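Chemist: These are the structures in question, set out in turn.
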Structure I
């Protein structure tokens, strides 16, 4: 499995423990590395977990995987077309990703968060991208939705490669 922006890599480790052969995590922030290495050591999967620091979209030497996952990552990336398209291209069989629901409450929460970030001097911004448009990008790259779940704040979609 391949994960974009997996933080300390907990999801990849869980999937390896559940039977995935290997997990690769491409993470933009190097601040997670010490905790990620410790977690992999504690769980005794360090030989089956690979970590890379870089931008998932621009790291061109990342191999495709049977499954690509992005948990709460699309909302942190301004260019959802590039991120979802890259993830779809690297998914041999499935792409699973979660993102904020597209409704007035979530948009208001992101607005408040972004205002606070701006006032505190941070360049980071969160995004509520259009759900239909994200799915259209994945579909244009040969994937079709097979499952969806809508929570109060977050939505998850699983897509499968069309033969």
Structure II
């Protein structure tokens, strides 16, 4: 039960800071979340080993917590970006090392599903369908970003 509660609290923390600090939010959503949480605890003047609920309480209690998070991101932007890039690189290197075709098959299957949903939305108009279509499109963008990179910086 504690694991589920920790994930719920982590999602609340991400929701709290993702607008102010998108880079930190992306690291919190990766396997390196512990590093980011440790940095946040330090910047919020919490003791070493503070729990996720302690961090969330400190974020909610302090009116200047967003400024502290922005300062954290500004001072550690390079390290946070390397953590976010390391997560993507490990996923790609896994695919090279394993040499299976499962991710490609899943991506192509999802592309077909996306095309079918778009056709259905054109034939059957409705606001609910548009919302579903938009969420599926978001996932498609993530898949495309995985295979082709998410920005010009990825090419460089």
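The numbers here are math on the coordinates, done by the rules we state, and not lab data. Since the structure is predicted, the reported quantities are computational estimates derived from the model, not experimental observations. Cβ atoms are built from the backbone, for glycine too; each structure is taken alone.
Chemist: As an exercise: helix-only ellipticity at 222 nm (-39500 (n - 2.57) for each DSSP H run of 4 or more, over all residues; to 500), calculated from one structure in I, II, equals -10000. Which structure is it?
Modeler: I
Chemist: Given structures I, II, which gives the highest value for distance in nm of label points 7 Å out along Cα→Cβ at positions 76 and 116?
Modeler: Once distance in nm of label points 7 Å out along Cα→Cβ at positions 76 and 116 is worked out for each structure, II has the highest.
Chemist: A value of 1.0 was derived for distance in nm of label points 7 Å out along Cα→Cβ at positions 20 and 44; which structure in I, II was it taken from?
Modeler: Corresponding structure: II.
Chemist: Comparing distance in nm of label points 7 Å out along Cα→Cβ at positions 84 and 124 across I, II, which structure shows the greatest value?
Modeler: Result for distance in nm of label points 7 Å out along Cα→Cβ at positions 84 and 124 over I, II: largest is II.
Chemist: Which one of I, II has volume of the Cα convex hull per residue in Å³, as calculated from the coordinates, equal to 170?
Modeler: Among I, II, the structure yielding 170 for volume of the Cα convex hull per residue in Å³ is II.
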